[in-house]
Structure I
Amino acid sequence: MVQVLPPLVSSELANIPAAPESTLPPTASLPEDVPPAPWRCTFHGVMWFQRAGVRAAALLPAPLRPATPRLLIGAHLRYTDTPVGSYSEVFAAVVVRVGARPGAHLPFMAVDSVGSVRGGRANWAIPKTTARFSGDPVGGQALEASGAGWSIRTRARALGPAFPLTLHLRQAQVWPDGTVARSSVTISGRARAALADVSTYSEHQLASWMPPGRHVGLLWQEATLALTPATGRPG
């Protein structure tokens, strides 16, 4: 029976399936508690898209491995209002299809807020880790993020006027016990078509999730992101 899943507890947070670059540092000091789902956040930044290669399927967590990867999504965002305050974020997502319904899985996400790390891991099993950030999407600045053994540099160029846009996504993350946790993400705001030049360095998997190069994308001006509680069938 599908039910709302309770937040993960502290002892489970480091055991979420993730790309090696999303490993939680043993020195990370996370808050004991953060606001539960749902979350509603305001952000601006750049997202880019490309076809998923065959290697992406082999890198998925075992419960999602029967799925067919369709699309890779990268993003470099700045949140100005969230339940845990403002912070920067970079993430990789792979859109997979299981049966008739596609869903997005996040193997990697890094932020500069320990509250966001705790919230993402506890509420949705999003494998957030900490990183250093510089730059801002506004004004075409280069954006940089770096952590242990990896770095990402992004510069976006808008191609046209802003237009209203709403995206609805289903998210599929894997709990430490193998439960597939699903939630709904709605992004709504004004965006511009863009080209994103991405440079990726990694000692592990990140270049497979976020391949370097020039990619088509969206430059979000001011947008909202709403994320529902995670649901699943506990084992």
Structure II
Amino acid sequence: MRSKKQAMIEQIKFLPRPWHIFFNPYYLVRRALYLEIDRLARRMNGILVDIGCGTKPYECLFDVELYVGIEVRSSGHSEERKKASLIYDGVALPFKEDSIDSVFASEVLEHVAELDELLTEVHRVLKPDGMILITVPMCWNEHELPYDYRRLTLPGVVRILSNNGFVVIDAKKTNNFVLTLTQGLCAYLYQNISTKFYIRRVAIPILIAPISITGLLLSYLLPADTSLYSNNVVLARKGAI
């Protein structure tokens, strides 16, 4: 069971409230992602499988019968950061055909080497009209190397899902041009300002938070442009192949 401190850290990281802008260097991207996942989580039901679950940071958003997290043994996450119920090979899902109601995969598809094969497996295990909710970055720096294989545009995600037998119901971008650039600058500063952890932590409220707030203000004042954005959030249901 997680301690209160661990739970608070998880919330600041993945479920940030507005005031967490002073504690989270990735606030802009994580806040937008959280709001979209929360909006669509109610569409999921029954037995849900979280592919590449990590620490299951979004589990609390889903009101489902059973929440099952699965992970690959070798990934960009350290073993102690995983809370998986099952370990799999990255392609073949350990479930029977037409046995799962919902599938969730957040910031995972960019790390899947054989993406079409995995989506074929998701289609196999989902019940008829079962739902899949995915998030995948469009603009983010390399991470969890060497397991970082791709970035996708929204039309790219829709096409891949459609080609693998899914019917897209909802497809959204997160953040706009200004916020995406601002988040990139904040991430750069946090990751490169110092090798000392305490200096980076102090830099968040003093340097990074003011930049994030400025970006939020500019995003309202400047012309809207979503040709550059942070993430794709897509909800689809199982259709016929």
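Please treat every number below as a calculation from the coordinates, not as lab data. Computed from a prediction, not measured in an experiment: that's the story for all the values here. Cβ atoms are built from the backbone, for glycine too; each structure is taken alone.
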Checklist entry - Which structure, out of I, II, was Cα extents along the principal axes in Å, for residues 87-222 alone calculated from, if the result is 52, 36, 22? => result II
Checklist entry - Out of I, II, which structure matches 17.7 when Kirkwood radius over Cα pairs in Å is calculated? => result I
Checklist outcome for this item: Across I, II, distance in nm of label points 7 Å out along Cα→Cβ at positions 95 and 127 reaches its greatest value in structure I
Checklist entry - A value of -10500 was computed for helix-only ellipticity at 222 nm (-39500 (n - 2.57) for each DSSP H run of 4 or more, over all residues; to 500); which of I, II is the source structure? => result II
Next on the checklist: Out of I, II, which has the highest value for relative contact order in percent (Cα under 8 Å, 6 or more apart)?
Outcome noted: I
